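Participant: Pasting the structures in now, so scroll down.
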Structure I
Amino acid sequence: MPTVSDTSDGRRNARRPRSGGRALARGLLGALAVAWTVAVAALGAGALLPGLPLLGRLGTGLVGTLPLHAVLAALGGLVLAAALWRLGARRVAGAGLALGGTGAVTALVVLIGQLGYAATQGVSVSWWELLTAPGQPAERPDATVRYATVEGIDLDLSVWLPPEPARAPRPAVVWVHGGGFVAGHRDERPGVDRWLADRGYPVFDIDYRLAPPPRWHDASADVACALSWVAAHADEYGVDSGRIAVGGGSAGGSLALNTAYALAAGEQDSSCGGTPPVPAAVVGVYPAADLTGILRDDDDPDGYQYQVSQRYLGGSPEEYPERYREASAITRIRPGLMPTLLVTGAADHLVRLPRVTAIADRLRAAGVPHRTVVVPFGEHGFDYAYGGVGGQIARQVLGRFLNERLSR
C-alpha cells in the first residue's frame, strides 16, 4: 500500500507533463507573437517614414497598398499577445501588446489618410472591395487580336468590350502595360480593363516590342501602330476614332504620354504604317516620363534604373542625349496638348513624386488642361490592389476623367 509520500510524488509527477506542455505552448506563442508584432510595427514605421532603408519600400509597398489588411494583421498580433498574457508570460506579452498597438496605430494613420484623400477626390470607397480584393480580379478579355508583325515579332492586343452593343460610335481606351520597357505583358490590370468596358469604353490593351535591344524609338512607334489599327477597325468595334484616350502605368505611362504628345506635334511615326489618330486625352499612372531624372534618382549606380537605361536606351544620357530627349515625354510639353491625367503615389520609390509633379508644373505653365492625383503613402504599383484605397481612387478618378474629356 503506498505511503503518503509516495502519493504526493505521484501527483507531482503527473503534473509535470502538463506544466511542461504549458511552458512549451507559452514559448511558441511568445515567439510567434513577438515576430508577428515586430513585423507589423516595423512595416508600419516604414509606411510613415518611407525614407527608411528597406523598411520604407516594404512598408509603403504593403501597408501603403493594403492598409485595412495591415490593421487586421496588427489586431491579430494583439490577440496573440493577449493570449500570451493569460498564459502568464507578462513581460513578453507586454512587449507584444506595445508593438502590436504601434502597428495598429500606424496602419490606421495610413488607412484614415487615404480614406480622407479619397473623400476630397469624390471617390466612394467600397469596404467590401477593400477587404476582399487585394489583387486583380481574374477577368478575361473578349478577344485577342494580332495587330501587327514587326521585324518578325508578333504584336497582339486584347479587346475588352462593353456588355451592350454600340448604338453609336463611342469613345475607347488604348492601354499600355508597364514593366520598365524590358518586361511586362498586356492585361496586367484585367480588373481595370473590365471595369472600364462595363462602363461603356471598349479597351484595347496592347503589347509592344521590349528591350533589349534598345527600343527607345520602337516602343512608341508600336503604340502609334496600335492606335492606327484601332482607328482602322473603328466601325467593327463601334469606336469613335476622334475620341480615343491612350494611357498606361509606369513605362506604359511614359509611352502613352510620349506617343500622344509626339503625335500632336506630328513627330511620331507608326511601326506598321497607317494613320494614327491624335489621342483626345492621355493618362499617365506614375509615368516614367523623365528618363534622365529617374536614372539620377537611383541611389545605386548599378541599380534597376541603370539596368533599364542600358537595355532600353543603350547607354547613359551623356552618351545618347538625343535618345533620352526623344524617349522622355517631359521634353515634349508645349501649349495645345490634349487633356492629361497624372496619377501617382506620394511614396513612390521608383518614379519619385517630384518627377511626376514636374510634368504637372510644365503642363500648367503651357496652359494644358490636366489633373494630378497623389495617393497618400502610395508606392509604385499601388493600384494593382484592385480593392485597395489607392486602387479605388485611381480607378474612379480615371473613369471620371474619361467621362469629362471624351464626352461629346
Structure II
Amino acid sequence: MISAEIETPKKIQDLGIRRSVLEDLALKILYYEGELTLLELAKKMCLSFSIVELLFERLRKEQLCEVKGMTGAVHRIAITSGGRSRALELLTLNHYYGPTPVSLDDYVARIRAQSIRDAEVRPPQVEKAFGHLVLPEETLNQMGTAVVSGRCIILYGPAGTGKTAMAESIPKIYGDRVWIPYAVEVDGQIITVYDTHLHGRYEEEEEALGEFDKRWVLCRRPRVVVGGELTLEMLDLQMNPLTKFYTAPLQMKANNGVLVVDDFGRQRMRPEDMLNRWIVPLDRRIDFLNLAGGKQIEIPFDLFVAFATNLDPRSLADEAFLRRIQTKIKVDYVPPGQFHEIFKRVCDEFGLIYDATVVDGVLSLLAALQQPLRACYPRDIAQHISWAARYQGIEPKLDGPSVRQACRNYFLES
C-alpha cells in the first residue's frame, strides 16, 4: 500500500521554500553541469517545467544566465560570467546541488501523516516476517503487540539465541510504502535525508504513478541497523566541513521505519549517554537537532526502536528508561524439539540430509561439553561441515564423524 500521493507543485509558493534558495540551487547546478536545456534542469532540480521557466526568466533578467540555443522548442541555457561569479560565492556557503529540498514544515507533516504507529499489523504479517525463524507462538504474539505499539522493544538473553536475527526481521512485517525527501531545507541550511544504502526505493511504482512531487522518493519503510560502531555524534546532524551541508542522523533517516541497535551496551559510548540522549525522544516522540551556530530544530521521532543485547538490561539502564521500553522479551536457550526443527531447516539450506538420530548425537555431544542449546549452533555446525567437505572436494554429509569434527573445530577445549 502506498502512502497518500504527493501532488506536483505548480507554483513556487507551493514548494514551501524561498525563491532565492531555488535560484541559488539552479545557479550551482548550471555551474557544475554546464549547458542544459530547461527540461534537463527541471529534472535535476526535481521541479515542474513551469517553475523552472519562472526561475530562468528571473536569472536571465539579472544577467546570471543566458540562452545558448534551442533543443526543439525548449531553451538551452548556461550561466554568464556574472552567474559564474555568483555561483562561486554561493559555493562558499555550501556545495549542495541536486534535487530541490522540501521545507521542514512539509517534512514534519509528511512524517506524521505516514506514522509507523498507524501501520496495520496482523498475525499473518508477523508470522510471514519471522517465518524463516523457529519461534514459539507466544514470542510471535509478543513481537506483534510490540510492533502495533509503534514504540520500542528490547530483546535480551544469552549470546547466540537469535536476538539479532529477530530484530533485523521486524521491518519485514510492514508491507506499505512511505515518502522520503532527498533533502530538507532549514533557514538556508540543507540536510540530506535520502540514503541509497539505507532506503529501498520503488522506482517502477514511481513511474506508474506518473505525476507527483519528485522531491520525494517512494520507499519501503526504512530499516537502519547499527551495532558497536554507534557513537553519540551519529545521533546528531553531521556537517561535512568541505561540502558545508548536513547529513541527517540515523534516527532521522529511520523515521517512519525501524532502527535496530544491536549489541546494546557495547557501543563506543557509555550506555547511559545514549539513554540520556534518547529519553525525551522515546517519551515524547520528538527529537531536537543542533545546527551550527546554536539553532535547534524539532523533528518527529517516529520510529520503532529495537534494542538487542546479551547483557543484563538492569546493568545498562535505570528504571526510568526501562519503563519507556514498553516491551521486554527474553530470548533464551531453545528446547530440544526446537533445536531439531532449526537443524532440519538449516540442513535444507545447506543441502544436507537431515537425520534425527545424528542430531540427537549432537545434543548428547553438547551436553558432554556442558554447552546449552543455542539457536545459532545448527547453522554454525552445518557451516563447518560444508567448509570441510569443500576443502576435501567431497559432498557434505551430516553424520557422526563430520559433526564431531565440526564441534572440535568450533568449541574451545575444556
Structure III
Amino acid sequence: MNKKTVSYKKHQERKRNIAGIKVIGIDPAKEKHQVTVLDEHGMQMGNSFSINVSHKGFNEDLWKKLGKILGEFRKEEVVFAIESSCDLWRVFAGYLQNRGYTVVLVSPFITYKTRPTINNDFSKTDPKDAYLVAENAQGGKYNEYMSYTPEINKLHSLCIAHDKLTKDRNRIILRLRALMEEIFPEYLKCVHVEIKTSLYLLGKYYLPEHFQKLDIDEEEWNIRRISKGNHNANTLKKIKEFSYNSIGAKKTGEEDGVRITLDAWISQLRLINESMKVIGSKMIELAKETEFFEILVSVPGISDISASRLIGECRDLSLFEHYKQIEKMAGSNIRLCDSGKYAGTRRINRMGNRRLLKLIYIMTTQTARFMPEVRIKFLKRQIKKKSYRKNIFAASSILMRILMVLIKEK
C-alpha cells in the first residue's frame, strides 16, 4: 500500500495544483485551434469554439470569445491545457506563457485512450478532443510546460538536428552500399564505403574495370594521408586483385548514369558529415557552459558528443530527483503486467523520447567496455540468456543510477 502511495504522489500533487481552477482545453491544429472551457467542477461552460492560427486569432478572437464565456477573469483563475501533438502546440504555448498564464501539456495518447469513455463512443471530433484535454488536465494527467534559457533551447534544437542528420547519413550510406554491392561487391570487403578513403577512391574509380587501371604507387601516398596511416598499398592491392574477378553487374553503356548517381550520394554524404561536425562542435561548446558536462565526461566511455546530447535532451538534469525519472522520460522504464498471482512478461515501455532512448542505449554500449558495474550486469544477463539489446537496456539502469549520484553529489 505504501508503495502505491509513493508511486502516485506526483499524480495526486498535480490534481491538487489544478483543483478549484477553470481549465481551458486546446486541441491544436495547423490552421485552427479548438477551445473548450470547463469550470472548477469539470462542467463545460458555453459552447466549444475555434480560433484561427494567426495574429488576429491569438490576440483578438481568443480573448473576445473567452470573455463571453468567463466574463472578466484573472490569470491565476484559469489554466490552459494544450494537447502536445507534433509541434503544433509550441507557438501557442509560448504565446500564452509570455502573457503570464499557466500552461500544462496533455499527451495525445491520453486523449486517444479516453475518447471511448464518453458515451462509449470512439468517434473523434475537435470539440470532443478539446473537452478531453481539459478533463484529463483536471484529473492530473498532464505535464507542466517548462521554459528554459536560450542556450539550453539552442542546445536542444541542435540535438534534434544532429539526430536527423545522423538518420539521413545512415540512409545515404545504405544507398552507397547498395550501389557498390551491385557493381563491385568485393570492394566492400576491402574498405568501409562511408570513410574518407573510400569516398576519395570512389570519386575517381567505381567500376571494376576502372580499378584495374589503378596506379598503386601514385595513390598510396594519397590514401595514407587521407586515412592517417590506416590504409596503405595493401588495401589498394586487394581492391585491384578483386577487380579482375569481380562478379559485379556489367554496366556497359550505363557508365555515365552510375557516375552521376555515385557523385550525388558522395556529395550529400560529405555535406552531411561537414554539417554534423559544425553542429557537434557547437553542441559541445554550449554543453561546456553547464555544470553537468565535466561530470558526464568524467565517466569512462562517455564522449563529449554523448554528454552534450544527454544535457540537450534532458534540458536541466538538476530537475530530476531520481534516475528512474530519466528512464521514464526516455521510455526505458519497465512496463509491468501483474494481477493477483499472475506476473506477466516485463518489457521496457518505449513510450517516451526516442532520441533519448537511443542515446542511453549507445552510452551503455560505450561504458560497458570500461565500467565494471555496467559490464558485470550485462554479462550476468548474457550468461543467463543471450539477448544483446535487452541486456544492454537492463544494464543501462546501472549507468543511469551512477550518473544521477554523480550529478547530485557534483
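Every number here is computed from the coordinates shown, using simple stated rules; none is lab data. If you're wondering where the values come from, they're calculated on a predicted model, not measured in any experiment. Cβ atoms are built from the backbone, for glycine too; each structure is taken alone.
Participant: Consider the structures I, II, III: one of them gives 6.1 for distance in nm of label points 7 Å out along Cα→Cβ at positions 294 and 350 as calculated from the coordinates. Say which.
Facilitator: II
Participant: Comparing structures I, II, III by distance in nm of label points 7 Å out along Cα→Cβ at positions 54 and 222, which one has the largest value?
Facilitator: For this comparison of distance in nm of label points 7 Å out along Cα→Cβ at positions 54 and 222, the top structure is III.
Participant: With mean projected area of the Cα convex hull in nm², for residues 230-301 alone as the yardstick, tell me which of I, II, III scores highest.
Facilitator: Largest calculated value belongs to III.
Participant: A further question follows. Which of I, II, III yields 56 for percent of Cα pairs over 27 Å apart, for residues 78-261 alone, as computed?
Facilitator: This value belongs to structure III.
Participant: If percent of Cα pairs over 21 Å apart, for residues 150-253 alone is calculated from each of I, II, III, which structure is the one that comes out at 44?
Facilitator: Matching structure: III.
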